[in-house]
Structure 1
Amino acid sequence: MHIYSLSFLLVFLPVTAAVYYAARPHYRVFVLFVASLYFYGSISPVGLAIMLGSVGADYLLARPLFLWGKGDKRARSLLLLAAAKNIFLFVVLSSLSQLRGTEMPIGVVVYAFTSLGYLVDLYNGEADLVMSPYEYGLFCCFFGKLYVGPILGYNDFSRQLRQFRPSLTRMGEGVVFLLHGLAKKVILADSLTILAQQLRDIPYLDKTVLSVWMLIICVIFQIYYTLSGYSDMARGIGGIFGLDLPENFHYPLQSESVTDFFSRFNISANRFVRKYVYGALGAEDNGPFPTTLNIMLITMLMGLWYGVRLNYLVWGASLGVFIVMETLWGERVFDRLPALLRRLYTLVVIVVSFAWYASLSISQGVFYLQTMFGLRTVDLLRKLGGNTTYALAWNDQSLYLLAQNWLLLAACALLCTSLVYRNARRLRLRFPRLTEMGSFLTNILLLGLSLAFMVS
């Protein structure tokens, strides 16, 4: 059972919501905690055991950490132990999934680093001690945010639990968020996954400039709509249960700098790394060279956030190079460029950098980059002889895939910007009733299409 499955949408979620609202207020945390355990257990019983062991260990460490306080050697040792345990868990599970050719257990990054962040805040005196194991378990393992977060601070989460007020408006907004996230995942992202696989399956000698550019763009859209879809679904599920989860992706592909892209793409993860790593390193307080090292470390860590693989590390480092340049020379160079040029520059850097993300090895990443810019074309021309320029730039197979999927790619390009939202907002101000009717019909259409894609 996944959050994009029929069993979740039609059975698990309605039943959990009904029990949640029927229960007395002081039992609602327990209801959501048990529901989260059942949900995770239905996906992976082994994963559930690992999650309970990891989160339970951190819960037991919290009390002595709080009692000893900051500065105590024992507290510092406990904190280092917790950090090592959570990082080791992530690295081991990610590595095992690669060796076995399987997906990493869902939610490891979210619950491991949510729990670690809380312990750091507790050590620094920035969070209160959690007394209830159910509340702590729910804070780390709420089923709505297990896929990609967002990663929350405990104080914000607990405040929402204590100030909860049932609202049909909030529930309605939650359902809409859930529906939009579901449509992103099952209509756009899953379709892009099929197209990306078709492009990957093209033999190496038959890959063209067009096919590789299509593959990289397809992977960017696939990652964006998968992750932002999960995030919207998390916000929607949270809204249904009275929780206000923050936005995690804010139109990153229309950023005006690579730094801006980094701050818009997986916002909560970026904040986590900046707070607990970048801030601890001294940020920009130590001069250009330490700043450069810190930025490169952070960007590489953000690359590894998506899996412990060398190509992800290189992807993060490639973005880090441009963030360093923007940080050191932004006022003199980048900030003086027109907004359109800044967006074009950022878009080109993002697309090229994702050649590393889309690859399975460093050599494959080099191959993609060579092909994208025609360098392999020149090499093959020398070997094959003759005028084969057009055959290497594109071929019948790449043109066929483009002709079959251009509408999908165009829709993805449009919907990843704020253009639709801004125009809809303007229409809502001028024609409120007509817009409400249009939104209702659109949501019904999205629901029908999503269910059809899920069934098929």
Structure 2
Amino acid sequence: MSHRFIPRNLAEEKEMLQAAGVERFEDLIEAIPAHLRLSRPLDVPAAQSEMALSRDIRRLAQKNKGLTELVSFLGMGWTKHFIPAAVDSIVSRSEFTTAYTPYQAEASQGSLQQIFEYQTMVAEIAGCEISNASLYDGATALVEGLIMAVACTKNRKQFAIASSMNPRYREVAQTYASSNGWTFHDVAWTADEGALDRKSVEAVLAANPGKIAALVIQTPNTFGLLEDLEWLSDLCKAAGAVLVVVNDPLASMIVDPPGVFGADIVIGEMLGLGIPTSLGGPGLGYLATWKKHLRQMPGRVVGRTVDAEGKRAYCLTAQTREQHIRREKATSNICSNQGLMTVAASVYLALQGPKGLEEVAEQCAARLAYVRTGLAKAGIKPLFGGTPFQEQAFLLPAGSRARVEAACRTAGLLPGVWLADLMPNVPTETVLVCTSETHSKQDLDLLVSILSSAGGAA
């Protein structure tokens, strides 16, 4: 089949150049400086037959080891959870797989209903009134929350941000800060509990009166510890700032969600809850808030109403993106609807139900307690004494990291995240261990054995 825009021979190429009013291809790109042009052929392998190419790809793929081959105790938002087969079965239906942004709301009732149900469940998990759809992952959801905070505080551009925040989230936020004139003030953690230091929060707010847009914290934090939220809301209100909380949705199954404590904006990551764990994505960020902040919230908000005949109908209540209103009035540049990801999360949450989600959370916490007890017998203690949920930072003996990594490679196990690679002022041998309902007793015993023996005094 011929393609009108791709020349297949010199004659067709000459014809296209003539139509463009030039003699050579180089004339088309003369506006590009010479030093930026590639002066050599592309470094690509020679063409292969389909059979040979398939063989080479399979050979390369066999070099990879994923979470189906390895026992993973990775956390920091990338926790592997069990996904019922029904989730894949439902989201594989063509009407779900191909669902996209509902440009014509009256003709997209199915998509709108699904988004409405997703938003309802997220709002309940966060303990807030409303939620939106279409955030790409937890890190970009944080950025959208900060943009919201700027709007809610009449263009304040300074933030008090917890040092115990996920460092990857902080990196993404810093990228946006560099072009938006934002300033971040670090809030320290306590030396004994690893939680937010109240005196540090008060000091940052006092040193920048009338300038702080938001206090930004995470619970559980990067050390896996639950933060005390009771005192934060009043402190923020007194400073005229909003409270932004990055929250693990499963943690809300066993402790009160942030909205109960007065959090203004609650964000987080849904990866693992119906969405397969993939270190390259896609993820699914969520954002929940209160009706008073509706006009500052990014993305879309779907509402339920009745039509002229009194029948149930769904509509786009808020469409605050640049394609729906004047670009300068848009709250976000979010263009795509994370339709498939929200469907997967919605199906998972609906299948589990409140009781099922609570059981998953309890199983995660119980497995961590089992690991902590086992390590304590070997003299390995948590880095901090705070209250964990499903992950916790443990301090191994000095010089033990290499032995632990070698033993884990042999056993086909990922022990967790080495926090010193991501955070300053953390001992080299600090490993963040995350447990989930997918871990068997054998998996837990294997981890405890490796950390206890290879991590023991040598």
(message) If percent of Cα pairs over 18 Å apart, for residues 110-221 alone computes to 57, which of 1, 2 did it come from?
(response) 2
(request) For mean projected area of the Cα convex hull in nm², find whichever of 1, 2 sits highest and give me its label. (result) 2
(request) Tell me which of 1, 2 gives -23500 when you compute helix-only ellipticity at 222 nm (-39500 (n - 2.57) for each DSSP H run of 4 or more, over all residues; to 500). (result) 1
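State the single structure among 1, 2 that was used to calculate FRET efficiency 1/(1 + (r/R0)^6) of positions 246 and 294 (r between Cβ atoms, R0 = 25 Å, to 0.05), giving 0.75.
Values: 1: 0.50; 2: 0.75.
The read-out was computed on structure 2.
If mean count of other Cβ atoms within 10 Å over residues 182-189 comes out at 23.4 when worked out from the coordinates, which of 1, 2 was used?
On the way: 1: 23.4; 2: 18.1.
The read-out was computed on structure 1.
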(message) Say we calculate relative contact order in percent (Cα under 8 Å, 6 or more apart) for every structure; which of 1, 2 gives the highest result?
(response) 2
(request) Using the calculated result 15.6 for mean count of other Cβ atoms within 10 Å over residues 6-13, pick out the matching structure from 1, 2. (result) 1
(request) Assign the value 20.2, calculated as Kirkwood radius over Cα pairs in Å, for residues 86-349 alone, to the correct structure from 1, 2. (result) 1
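Only the coordinates and a few stated rules stand behind these numbers; no lab work does. In this text the structure is predicted, and so the values were computed from the model without any measurement. Cβ atoms are built from the backbone, for glycine too; each structure is taken alone.
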